[in-house]
Structure I
Amino acid sequence: MVMKVRLRSVLQVRVGLDRVGLAGLEQAFERADDSGLAEREELVGLMMEALSTRNYIPAESEDEYRKALWREYLRHRGEDIRHLYSEIEVVVSGEAGEDWDRTVGAVKAVLNEHELEPSFRYESPGPVGASPQVAIAGQVVVRGTRSELAVRKAIKAQMDDW
């Protein structure tokens, strides 16, 4: 007996703060391209319908999936997607200055590479001369002045817990 195996591509996309594998995403894009539709909601609805046959999409996460699909469709078309990055809360404390600015800039750069847009909240610096401290999604990931490489490693180590 010969069994035919049908290969299906599964692509990883960011849905909210999670990475999710979606089967048939490329086919959903092709369907949207061929549809002649132009409105965002119509295109996303068509893609959601196409994906729902192969993927479980929790009802409580549907809005996040719709946003992710639109972002990925724009990427597929070669358009700018930065305005659709998923938002993540970042709390920064410490004394303002060059070290603080460098740390905040490194955090923003690293999160943007992962298609996350930091929503910064600044807290009082505490004692005079206090070094910057950064908490992301409720977890302290950086204490003190760090290079962008050190910030990158610290954030990557915590990403799975968000």
Structure II
Amino acid sequence: MIFYVYFDNDTRDILSISNEKNSTTNTYIEKSREFIEDFIQGTKNFNDYKFDSNFDFVLKNTQSKDVVSNTFVEVVPSGKSDLVITHSKNWHFSFASEVKNINGNLMFAITQKNNPNLLIRTINFQSQLAYEGHSVDFKYDSEKDTSNISLWAIHPPYRTASLIEQ
């Protein structure tokens, strides 16, 4: 049986768990009974838990610093990655062929170089588009030169991303 775990998108605090889908909010994740059994039985209180970056339950007061830092991650050139972002005549996003079952929105922020507080723009799209490869045109001239900008993944549902400049 599938259960819907509703959570606050900003804090990732668990708000409720139900076997019925609430049509007024999109901020939920589906979990099978085995993952929420302790909450149903009352041995755990969902008010004491939140989601980490992998949407696993963690106690609020023992949440590691790594969980917090993984909610806003700079995308830099690196080796093998789950998501490859190519910067050429536009932004191009594509999952590696072995990546499966990533659902929801992918969100990115383009900021001034090394300054996540000076936002230039955001990019947001359904993850399913990245399986086939998804291109997004530059909106501003400042995006065309990666020496002046940084790219950040917001709440990434994948392990790693890499930026390739062409």
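Computing relative contact order in percent (Cα under 8 Å, 6 or more apart) across structures I, II gives 19 for structure I.
When FRET efficiency 1/(1 + (r/R0)^6) of positions 12 and 36 (r between Cβ atoms, R0 = 30 Å, to 0.05) is calculated for each of I, II, the greatest value falls to II.
From I, II, which structure was distance in nm of label points 7 Å out along Cα→Cβ at positions 52 and 132 = 3.5 calculated on? Structure II accounts for this read-out. Here the criterion is mean projected area of the Cα convex hull in nm², and among I, II the highest value is seen for I. Which structure, out of I, II, was helix-only ellipticity at 222 nm (-39500 (n - 2.57) for each DSSP H run of 4 or more, over all residues; to 500) calculated from, if the result is -13000? Only one of I, II returns -13000 for helix-only ellipticity at 222 nm (-39500 (n - 2.57) for each DSSP H run of 4 or more, over all residues; to 500), namely I.
When Cα extents along the principal axes in Å, for residues 108-147 alone is computed for each of I, II, which one produces 30, 18, 14?
Working: I: 34, 21, 14; II: 30, 18, 14.
Here the read-out was taken from II.
Structures I, II were compared on distance in nm of label points 7 Å out along Cα→Cβ at positions 76 and 92, and the highest value belongs to I.
Rule-based calculations on the coordinates, nothing more; no lab input. Here the structure is a predicted model, which means the values were calculated and not measured. Cβ atoms are built from the backbone, for glycine too; each structure is taken alone.
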